[in-house]
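I've put the structures underneath this note.
Every number here is computed from the coordinates shown, using simple stated rules; none is lab data. Note that the structure is predicted; figures quoted are calculated from it, not measured. Cβ atoms are built from the backbone, for glycine too; each structure is taken alone.
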Structure P
Amino acid sequence: MTPRVVMVSDCTDVAAAELYLAVDRAVRETDPSVSVQIGPLVPVRPYSILHTAFLTRLLAESAAPGTVLMVVVNSRPERTERLVGRTGHGDLFFAGANTGALGWLTADLGVRECYELTDPGFVPFGGKFVHAPAVGALAAGTPLARLGLPFPADRIRRLLPQEGTVVHVDNFGNAKFPLAAGALRFGDRLRVRIGGHVLDAVYWERMMDLADGTWVVYPGSSLGLHELGQVRSAGLHGLGCAVGDRVRVDVSRPCSGAPPGTSSP
């Protein structure tokens with residue numbers, strides 16, 4: 001099987017090409033006979049560790065065993081450990097600074113082994129000059145234990161979302177967030193507060209059932225999270241809301257029938 005390296009990064013200009021090429025060069029220098037698929041590049045909100053943690057965990061749902069998830073994000077003011085490791089479940093590899101961006105992944109999938117890369121001291125663009133060579137060597141078959149010294153799994157920083165925290169806004173303006181929705185019923189009318197805005201919404205199973213412009217809270221497709229969206233409209237893009245904002249959902253009127261634009265379920 002051809003190994004794959006997936007990059008999760010806020011470096012999306014020429015720096016992304018530098019990362020690709022640095023990984024490719026390290027693969028060729030390690031073993032020219034090995035073929036490694038590099039990409040896709042998954043862009044994250046600049047400087048957002050929470051967004052990076054979510055996307056890294058989300059990608060793990062679809063990644064084949066042996067995939068390397070490489071995280072390069074500009075974030076914390078202090079320098080942190082540079083890690084490479086392997087998950088306990090899914091047989092995935094991970095690489096990146098110990099900022100919290102690897103925390104959701106390792107909290108859910110566990111850690112089979114983890115190592116700290118040799119610290120060369122401060123290096124501008126460490127993703128290119130430190131992480132990429134290690135990832136290329138790893139993808140070309142170098143054992144993890146040869147890349148650094150053992151690092152305790154319980155020292156991997158974890159940044160997990162609190163109730164109602166937006167972890168992603170997709171290109172349709174739909175927000176993903178954790179919500180304890182056990183008391184909600186489909187058809188409940190809701191009062192949703194986010195980013196200084198108050199929205200009248202409905203709790204429903206399939207948002208596209210409803211009339212254009214309707215605000216809907218619904219069980220989403222990612223990691224058991226809920227979503228807030230506006231049917232065939234701009235959604236949160238029209239409100240200026242983003243990752244890290246908090247969503248509060250209250251029932252304004254319990255279910256009394258089907259929402260507008262639907263037939264009774």
Structure Q
Amino acid sequence: MTKQDELDAIFKRIAGEHGKLTAKQIEFAIREIGRVRGDIANMLADYAGANGTIKRSRLMRLLRELETVEQSLRQYGTDALNGIIEESAEFAVKRANVAVEKVVGVALVTASLNQNVIDYVASRFGDDGLVLSDRVWSTSGVIRDAIATQLRSDIIKGESVGTMVRNVRKVYDNQTWMIKRLVVTESNTAYRTASCMSAERSEVADWVRIVENGSRHPRHKEHACYKLAHENRYGEGDGIFRPTDTEIYQPHIQCSSYIVPVLNPEYL
């Protein structure tokens with residue numbers, strides 16, 4: 001086994017570990033953003049009459065107050081995503097440093113790298129033309145609108161506050177796929193970005209390789225990561241790019257591909 005083979009195997013294992021971390025991050029984000037359900041329950045209790053229902057005459061005022069709920073959704077979401085991005089960046093930098101030092105005996109330059117990754121991921125424009133804060137706001141708005149629709153229906157029907165709280169929980173649970181998509185996308189973008197930036201700063205690798213990791217998806221050959229992994233852009237081999245080629249940082253939404261440094265000849 002060559003040193004490159006050894007490094008490839010280590011980074012494949014690291015990618016698997018990051019997948020497990022992402023699963024935990026999804027649970028964390030859903031739980032954190034879901035704190036808004038408690039805010040809504042308290043608000044409904046304030047509006048309820050002695051019989052446990054909310055008068056129709058108070059409906060518009062309650063719906064207007066949901067604006068504060070949307071603000072909470074944004075804040076909870078922003079705080080959760082910022083923490084996740086930082087965690088994934090730190091994970092990638094530490095694991096890459098340990099792996100490279102183990103294989104070739106050279107440590108990577110990691111000073112201020114985490115912050116560089118965080119700044120890039122937070123400010124990058126996706127294919128949707130949005131930055132991270134925009135995507136959090138968009139997700140928050142969709143969840144808020146779904147909750148507002150449910151509450152409007154429940155109040156008109158004369159449902160009890162207890163029923164409304166349960167229904168809000170159901171609505172939120174039905175929207176968590178959006179949170180999952182956001183977490184998977186941003187977490188993996190931070191992971192790949194940190195991997196590329198750490199390679200760029202190192203003396204051991206002038207190139208990196210993107211490895212597509214979605215073979216279980218029925219249409220994975222249509223994904224941008226698959227096409228990039230089979231592209232020989234520079235004549236260096238399939239999937240080999242410069243670490244500054246930002247298209248490999250986020251090939252597509254919910255992409256689970258990962259980056260491996262390609263060792264320079266003197267380190268093989």
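For the reader, a short list of remarks on this structure follows.
- Cα Rg over 2.2 N^0.38 Å, for residues 47-102 alone derived as 1.10 - corresponding label from P, Q: P
- Distance in nm of label points 7 Å out along Cα→Cβ at positions 7 and 87 - structure with the largest value, from P, Q: Q
- Look at mean count of other Cβ atoms within 10 Å over residues 31-38 for each of P, Q: the largest one is in Q.
- Which of P, Q yields 1.06 [Rg/Rh (Cα atoms, Kirkwood Rh), calculated]: P
- For relative contact order in percent (Cα under 8 Å, 6 or more apart) computed as 17, the structure of P, Q it came from: P
- Comparison of P, Q by Rg/Rh (Cα atoms, Kirkwood Rh), for residues 95-134 alone - largest value held by: Q
- At a computed -5000 (helix-only ellipticity at 222 nm (-39500 (n - 2.57) for each DSSP H run of 4 or more, over all residues; to 500)), which of P, Q: P
- Structures P, Q, by FRET efficiency 1/(1 + (r/R0)^6) of positions 39 and 255 (r between Cβ atoms, R0 = 41 Å, to 0.05): label with the highest value: Q
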